Structure I
Amino acid sequence: MAEQKKTILITGCSSGIGLRCAEIMQERGWRVFATARRVEDVTILIEHGFESVQLDLDRSESIHSALDFVLQRTGGTLDGLFNNGAYGQPGAVEDLSRDNLRKQFETNLFGTAELTNAIIPVMRKQGHGRIVFNSSVLGFVVMPYRGAYNASKFALEGLADTMRLELKDSGIFISLIQPGPIESSFRKNAYLAFKQNINPENSYHKANYEAMERRLKKPGPAAPFTLPADAVADKLIHALESRQPKTRYPVTFPTHLFALLRRILPDRWLDYMLIRASGDGAR
């Protein structure tokens, strides 16, 4: 009898990291359930040969409907979950409304936590599972004009670390991937969120927003050491398939660099480096 394929659910597969990871894991023989927020993206994923279903992390009913879809097709089991779906809301903290912050956390933290919590009993019952969170270099250092995203990723790392302790000896492994600059649609989506939710004309930070907008609209890589999404997929493979997955997988030179600088530099020196690296002309 043929060996049953391992199964994985991946969020945020419309483009970029999620799509590339879905492609690579499918090539490696995994049965991939590639999800996306928009129906039109789900249609495209199906046309490209994926088992796909709509999953909007902002809506509880969508989360549980998508999971039901997956479990009905796997016979109630799931080997892996890659929590990739997220977006960035640019803007100075003082310009972010409570609603802006809430929306950022609904997608990047609350929806991700709800999906993960729904999957843990499945993995606990079967005695094994791999849960991988796609965090960021901005999950352990911060840059200006990214406060909502910084906060959501710091919170995500705290949640994942806590889960790792609580799931000890369950057979469920928790890992964090920490990308730096990666080729994706992240900047394009961040620019749309900025235009929708921030009014630069009435802001003290107007001049710096102009620099930020130029960075967000710049075609091609906007930061040095940008890597293709395959670099994240390489870490995902290890997190899913290694007998001893790591708790954290830094990706790109900036992530390694700032992890080192965070350990050895005083805060004021690190602040200076982070402001210079942000590329937004921050004061």
Structure II
Amino acid sequence: MGRQRAKDVEYPQARLSHGIAEIRPSEYESGFEVIVDGTPQSHVDLADPTHLAFEYVARMGAVIDQLPDGPITAVHLGAGGMTIPRFIASTRPGSRQQVVELEQPLVDLVREHLPLPAGASIRVRNGDARVGLKRMPPALRGSVDLVVSDVYSGAQTPAHLTTAEFYREAAELLTATGILLVNVADGAGLAFARRQAATVKSVLPHLAILAEVQVLKGRRFGNLVFAASGSRMPTEWLPRLMAAGPHPAKIAEGAEVDRFIGGALPAVDGAATASPKPSLSLFER
């Protein structure tokens, strides 16, 4: 780890396998941003862990808020600044959380400069997300309330983390009513997102898609949040999710998800692609 000097300001920095990570004060919000090769990856507000600045993260938080009250068991694939683990530790004290992150220098950078909340039960495991799933304690299988998949190598999700086989491994951890949250980034035409929707739905048949309206229509590059479960998700969630924002928001479910998928086929090992590269406008507040 080291420091980078820019405009006479030194920022904490770490060299990753795919570039440079650094932590800077946010230019738009209170708190800090974890930036990898110029692309903002996470926003962290140490003073208020419930402050979720990025739109897609706020949508994930809105889904998590609809889970039954009390502590939960969560597994996070991809660490970043560990924004969602901090959010859960704050809103659901006593929760047990496991985080899998390939880049140990990133974990060290975040731990040193954006320390995790004292007393939070957050265990960080170093390694590939898919390998990490296989190495989870046997006692977790079938007992996890939430799995979050938000893994990027550089600015793309690796192909082996987009397949039906991968999602089956994640789903094996979930309780009967557990939720899988996936961050999917795509642009015009949404070919990657449609295939990902088909893939997730082939494993967990109850799927809702949350996104900004223009993103869901494929009119601009952005994030779509997939919320999926093996059991029907309560329909009373929908008005609360819409009210939670950010706006303008759209939630697709049921027949609308089927229309979104269209003729897209699930991705499988050996025939999958990484997510498309994002633009900097992807990380909107």
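Quick look at the numbers
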quantity	calculated
Origin of the derived value 43 (percent of Cα pairs over 25 Å apart; candidates I, II)	II
Answer label among I, II for the case where mean count of other Cβ atoms within 10 Å over residues 39-46, calculated from the coordinates, equals 20.9	II
Comparison of I, II - label where FRET efficiency 1/(1 + (r/R0)^6) of positions 31 and 247 (r between Cβ atoms, R0 = 25 Å, to 0.05) is highest	II
Top of I, II by distance in nm of label points 7 Å out along Cα→Cβ at positions 183 and 215, largest first	I
Identity of the structure behind -7500 (criterion: helix-only ellipticity at 222 nm (-39500 (n - 2.57) for each DSSP H run of 4 or more, over all residues; to 500), calculated), options I, II	II
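The numbers here are math on the coordinates, done by the rules we state, and not lab data. Here the structure is a predicted model, which is why all the values come from computation and not from measurement. Cβ atoms are built from the backbone, for glycine too; each structure is taken alone.
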